[in-house]
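Colleague: Structures incoming, each one as structure tokens.
Each reported figure results from applying straightforward, stated rules to the coordinates on display, with no laboratory input. Note that this is a predicted model, so its numbers are computed, not measured. Cβ atoms are built from the backbone, for glycine too; each structure is taken alone.
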Structure P
Amino acid sequence: MKWSSARASRACLLVATLAAPAAFAAEPAPPLTLRQAVDAAMASNPELQTFSFEFRALDARARQATLRPAPELSVTAENLLGSGETRGLDAAELTFALSQVIELGGKRDARIDAAKAGRSVADVERQARQLDVLAEVTRRFIGVATRQQQVQLAANAVKLAGETVSGSEKRVNAAKSPHAEFDRAKIALDRARLEQRQAEIQLDTARRQLAATWGESQAVIGGQAFGAVAADLFTLPEPGDYDALVSRLAQGPDFLRFASEARLRDAELRLAATARKPDVTIGAGVRRLESSDDQAFVASFSLPLFSARRSESLVAEAQASRDLVDAQQRIAMVKAKTMLYELYRELGSEVLEAQTLRNDILPRAEEALKETEYAYQRGRYSYLEWVDAQREYLALQADLIEASSKAQALRVEIERLTHAPLADAR
């Protein structure tokens, strides 16, 4: 039995070590804040880096749109290498001409407007993607905070299991309980330690998932490893006013994207309409007549026919694309409102559950656990009753962690959808 007491003492020491790891570190790293995580992701997220290449391509396309049609140089040779009088080069006629397409109907301006509108769409898309990354960083940050609480809960379970081993050992030594009770207590302690180890592994995985948002495969930031995150999981968000949240839906990049898309389609529609007015091509040059050794000035003018009729399909296509944007915006708004209502009601439910657990149920469960332990030590309660009280208390703590974590995650989803903190909707 002395060996068991020493083992229980080591278990208590292990719990203390896990509960406060910074006390044993030579140079403990300060807790990682959400602001630090967000700044790192905004600066180094691999997906956001791709936008720089897209903008370079769009800027090049915009520069291309400002260019006017290039002049065309042509050389024409006639009446050569024939028969009779046109044999050889004696009767050859050489014409050197320079022609230029003159755009009519505002085609160049419409082309420039379309390129600028395309750049605006990409810019709004980048803002939306930045919000996606911000939300993902926050989700994973909450995930790390949740795993931290679960590790602490597992440490508490190990502590309670260790106390159970000590309590049952005393009763067995006093011949008040069978030895099997002590064996069951040790088995419960071993299982609690295994669950604690699993919780630590999940925490390590969560840290790496967080670091991946700024392009790291290890739990490092700025070249230094990070451990804990500075987060209070149990500071619950206020749901805010639902009508105020709905009014903010249209202000986010998800719907500003539709406005930019509409401007792009309008510009494309104007560009298609310019095709109704055909471009003209004028040219001028010099012709040399080898037979008489004379030279003459030549001029040309060309105009496509039936351009208005041929442009009707282009205009119809552009108009349909423009109308599609309006239809998609209406559909997206209906879906967003439905999703917002669902998230809002879920948030209220999770906040209520967490508050009830924290303020009402857990204090009573803790008091019941103390009373059960006191009664067990005096032989009035059985081992099963004491263990059952411990399990119920630990399960309620796990429920509190889960409800609080869900509430924080729902807050992130609502803020992503409305593009503003919940505090602004009170």
Structure Q
Amino acid sequence: MAKPKNRSPWRVKLPGKEVRQFRLESQARTYLAESGYTDDTAYPRGALKQLETAFEGQVIRKDKLGNLVRRSETFDTYDEAEKFIAKQDADLDRILDNQGAFEADFETITVREALKKFHATHYKGKASFKENGYRIDHLIEWLGGDRKFRSLTTKDFKNLRATLQGEGDIKINPYSASSQRNYFTVLTSLYKHAIKEWEYPVANLASGITLPKPTNYIQRDWQGDEEVRLMKSLEERSPWLIPIVELSLEMAFRRGELVQGEKNKKTGLQTGGLQWENINWAKGELTLLTEKNDSSKKVTESLGRTVPLTQRMQEILKPLYEASKTKKGLVFQGTTNSVTGAFSNACKRAEPPIEKLTFHSLRKIATKALSNRVDNPMQLRRLTGHRNVEVLDKRYFNIRVEELAALLLKSSGSIQHRGVAALTKVLGLKDTKIFLREVRKLKELDDVFK
């Protein structure tokens, strides 16, 4: 095993002169000669001494293919440098044992280069390309872009977690649990890609970091007359947003499935958005050519999704179609950002203001309503485009206490209770109440069967 080398400066201390330090021994001896001390055996006692403040640990190895690896780092003490050498020797032995040769690119690539290369290849063509581009830039800043990628350790990722939680040396506003997981998803995906595609001899260090669990599983529903207040606020401030909100509530559409995303600064392109050409009035179908989870679908699965054009959806879309001059292109001219801004503003200015409701909340509300109209999570998935059937089962088919209470009324034996229970099972509690209100308005009971 190689020995650490003392890379500390050389100190020159001469009588009657200020103490000087030089990086090289030759520079120190030149200074001594200029001071009249040409014979090194005649130097005053203690005149020349190398300090012990910097020790370089260096490992140089060559594989059977002739690939040369040089790893070096400078430390404050001899022991630290010695430990570095031992660790690098062991690491290089492991690489040779497992792979038979060194990967030159792995030895030199920086954190910045690795993240940028990964972003350009792994996320190319995906809907998340732009969004993860921002995360890549942040990670480069927080982890240190000029560092060697191979130098990252578990400690670095624990420090990153502290940073994301607003408790690190780099002071930023804390990120939510889901956002923290998004950043670490990029990193774990980077390591998987580096191991599989680049054949880098690394372990997935980012995958073992414990992260807080997000609370976005909590089901948001209308509270009191929130829906009425929201629609009134939208009508006063952003009436163009009403059909977008109504469609989302009817079929759990994502924001980006109805309107386009922001323009890409580099390409000038926009993606997403519902188009008139994708509505088949005759068949009663609406097709989304792309959706969020397309990149994770199997090759046997088709991209996008097709959903039934319900009666309510036709009522929303028909007037817009008739008003369209071209009957082609985008149905809505807004963007994801304009929708978010207008929706947030409508909630704030509602009377009283509506709190903790986002446009994505509408998708959750709609998905719960749809779960009452289909038989199982697989059918629900076909409508909503969710990736995880298990999540749909646990989140939306986990019947609520109030619905259980209605179903348990069966045991009372009364025809009224059995009827309410049956309706609740099919329609859900909310739609059951609406149905009964409509029935009460009829003059004759038989009219309900017409």
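Colleague: Once relative contact order in percent (Cα under 8 Å, 6 or more apart) is calculated for every structure in P, Q, which label goes with the largest value?
Modeller: When relative contact order in percent (Cα under 8 Å, 6 or more apart) is calculated for P, Q, structure P comes out on top.
Colleague: Comparing distance in nm of label points 7 Å out along Cα→Cβ at positions 313 and 385 across P, Q, which structure shows the greatest value?
Modeller: P
Colleague: Taking percent of Cα pairs over 24 Å apart, for residues 249-352 alone from the coordinates of each of P, Q, which one would give 32?
Modeller: Q
Colleague: Same structure again: For the read-out volume of the Cα convex hull per residue in Å³, a value of 238 was computed from one structure; give its label from P, Q.
Modeller: This value belongs to structure P.
Colleague: Still on this model: Quick check: 0.95 is what I get for FRET efficiency 1/(1 + (r/R0)^6) of positions 145 and 177 (r between Cβ atoms, R0 = 41 Å, to 0.05), calculated from one of P, Q. Which structure matches?
Modeller: Of the options listed, only Q reproduces it.
Colleague: Right, here's the next one. Looking at structures P, Q, which one was distance in nm of label points 7 Å out along Cα→Cβ at positions 185 and 329 calculated from, given that it came out as 3.4?
Modeller: For distance in nm of label points 7 Å out along Cα→Cβ at positions 185 and 329, the value 3.4 is produced by structure Q.
Colleague: Right, here's the next one. Can you spot which of P, Q the value -14500 was calculated from, given it is helix-only ellipticity at 222 nm (-39500 (n - 2.57) for each DSSP H run of 4 or more, over all residues; to 500)?
Modeller: Checking each candidate, the match is Q.
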